[in-house]
Structure I
Amino acid sequence: MVRPAQFAIVGRLAAPVYAPQIASGIGLAMLVPVLPLYLTQGGLDFTEASIVLAAAGVGGALGSLPAGGLVARIGERHLVTLSLVVIAVAAMIVGTTTAVLALIALQLAMGAGAAALRLANQTTVTRSVVGSERGRAMSLMGGSMRLAYLVGPLVGGVLVDAVGFGPTFVVVGAIAASGLIPPLLHAAPVASNTSAVAPSGPAGLRAALVRHRRLLLRSGVGPALVMSVRSGRLVVVPLIGDELGLSPTAVGALVAVGTGADLLLFPIAGLVMDRFGRLAAMVPAFGLLGVGLLVLSIAHNTTMVIIAGVIMGVGNGMSAGTMLTLASDLAPPGDTGPFLAAMAAMQDGGRILGPLLVGWFADAAGLGTSAFVLAIAMFVGIGWIVGVIGETAPRSVPVSVLRGERPPR
């Protein structure tokens, strides 16, 4: 249930943040069932396909830090525009080639664009929303991504069956580019919340990273593991569906089943984070993701895959915006942009690992083993977040992370 405070947040941030995120998200989500099938049907084995898919994570990791510098230099609004253009152009070109190096380069570009867009939006929310409402604002951002992942896979699968791979990639790019329209029509700047972010000018990127290196190391590992599992599941589910002999449309529907459960719960995630604490949302949510992957690892028919997808969807919905909120809670005043960029880079490093784990273990021992390995990685990530990071909500101090460095409030 969306409460009045969330309606106010939506009204303020709909055009500059949520609309571009949804548009780019739908485009990229269309690739979830489409791109793995395009690669494997184009003659790539699981390992080669996983390398291409992991390149998006590499692009995100490599692009996050430069994006942190661009936020300070050109502002969030211009970075949103640049990011959407990069994503749209790269997506349109993907369907013109099956050359591995070219596909890797295009995936790098899309990953960098997606990371920059997320960082621009996250910085806008961090600047303009107080800490006691930040969980809800970030869960709405996460919810916009989940809406995209409900619609995108269905549209992508149907389009491939109807018109083929090439035109589908063109549509992906066009939908991502449509995200340019709302920010261009939205002339009013977003008000800044000076209590959330100190008004001092942003420090140099390198100096900020050196200054907060211990905090970044302790707070980045757990979220990176979580992101590796999230990205890995989006690879292993379509591949298992394909292995069961499903059509692209059916594979897209399979992905969307889990996303439907996911989408219903994202408002609850924000409410729980703001009322009961960040861990109250993260631990059960990520635990369900791990359980769903365990079910997937032993799935031998479509029904079991659907059950696993629903379990993972519920877990992922309950975790909406948690990683964004965690990073924003820990971001030091004055160094917000660089710190968020570094956290995003570490999380995108996890996005690299997820598809690679799926490919390596699928070729060595089967897709079921890949799902099992992802489950183990998730439980390790939960342990790190609870034991090393701790609670980060306002009025609490994550002592285990921040010995000697308290978070901003």
Structure II
Amino acid sequence: MSSTNKLKIFNDPIYGFITIPNPLIYDLIQHPYFQRLRRISQMGLSYLVYPGANHTRFHHALGCLHIMQKAVGVLRFKNVQISEEEENALYIAILLHDIGHGPFSHAMEHSIVEDVHHEEISLLFMHRLNKEFDGKLNLSIQIFKGEYDRKFMLQLVSSQLDMDRMDYLKRDSFYSGVEEGKINSDRLIQMMNVVDDVLVIEEKGIYSVEKFLMARRLMYWQVYLHKTSLVAEEILTKTLKRAKELYQKGIEIECSKPLYFFIQNKIALNDFNDEILNEFSKLDDTDIVGAIKNWQYHDDFALSSLSKMIINRDLLKIKMSDEKFSTEEVQELLEQYGKENNLSALESKYFVFKGKIKNQAYSKIAEPIRILQKDGSLEDVAILSDQLSLKALSKHVTKYFLCYPKQLNNS
């Protein structure tokens, strides 16, 4: 029998000491699937804009576990019945909610796997771990999938005011140095309650909710959708696609074994068996960085140029607009760049392209954030709030972007 002390304490710069509540949680944290998150950046390539943003998904998952412990304590204090089994299931569900993230977060989802989202891979990992841990994750999986009859438990894990968002806003604000993202998670958790198995916020917490939603909006425009982060992620996605395309043409591509597996194979969600999941679990940021360091010397102009852009932070120019960019404008740039560099139309599209981004801080279609009023009635925060800005936050804002090499004339 191992005599390892499994009731460890982590020192976190956001919350101070984080305790591991039981040996099962410790064993999940120690598992190689979870330890991989130490090598997956939380904010992708945002460090190219905010140099301090080098924290990992591992940090974030532990932070979520910590505030989930606080939430369970507050709800129990308010006489919400949560069994020991339910408590543990909540801890596991929030701890593993991001375990399916690939290197540099979202870039993988649109390049070397075929539009497989990290939530789907997280669920696959949870099922695999459930087999290893003799069914001890059954209830966690039910909660994660929204199949458990106590709705508030899913809301704590995944909703418009969940432990995930509370941690990443506070953590990403801290590491990026963007003060506008600061939220008072302690206050929000203290104001939580449950009515008819639905998570609510007590009326006196409405201003904290307003601040939370405003912080989320500002963090998206200022950090997550910052134009430099955006163009860097687009370049990384196109670099990986180009590597895959070259391999399919029979051109040699050098990279680590785990990355090579995904460059060799076309992988969709239905393809994810235990073997492929195991290969995915070996992938992390170091595979990508190592590959693009090599690829900057590749004979292929597109792969080499795109890789150098990321390594040297010498990125494409990006223009943002409230209006769509015309096909004619894009075509003119494509032709100009192709002619100057003797590239085919297909190759030029790696350097000149357009797209769009959307931001909606609060959705009226999704499960609302309900405010518990003093008379016992419940109301959507967007209706109850006297903040005009909060009503505006529920609108979809779409912005369009155009990326092209800096040397092209496009004033």
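What follows is calculated from the coordinates using simple rules that are stated; it is not laboratory data. Note that the structure is a prediction, hence the values are computed from the model and not measured. Cβ atoms are built from the backbone, for glycine too; each structure is taken alone.
What the table below lists for this structure:
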{"item": "Identity of the structure behind 55, 43, 41 (criterion: Cα extents along the principal axes in Å, calculated), options I, II", "result": "I"}
{"item": "Winner on distance in nm of label points 7 Å out along Cα→Cβ at positions 71 and 111 once structures I, II are ranked, highest first", "result": "II"}
{"item": "Of the structures I, II, the one that -14000 was derived from, the read-out being helix-only ellipticity at 222 nm (-39500 (n - 2.57) for each DSSP H run of 4 or more, over all residues; to 500)", "result": "II"}
{"item": "Answer label among I, II for the case where relative contact order in percent (Cα under 8 Å, 6 or more apart), calculated from the coordinates, equals 16", "result": "II"}
{"item": "For 16.9 (mean count of other Cβ atoms within 10 Å over residues 31-38, calculated) the corresponding structure among I, II", "result": "II"}
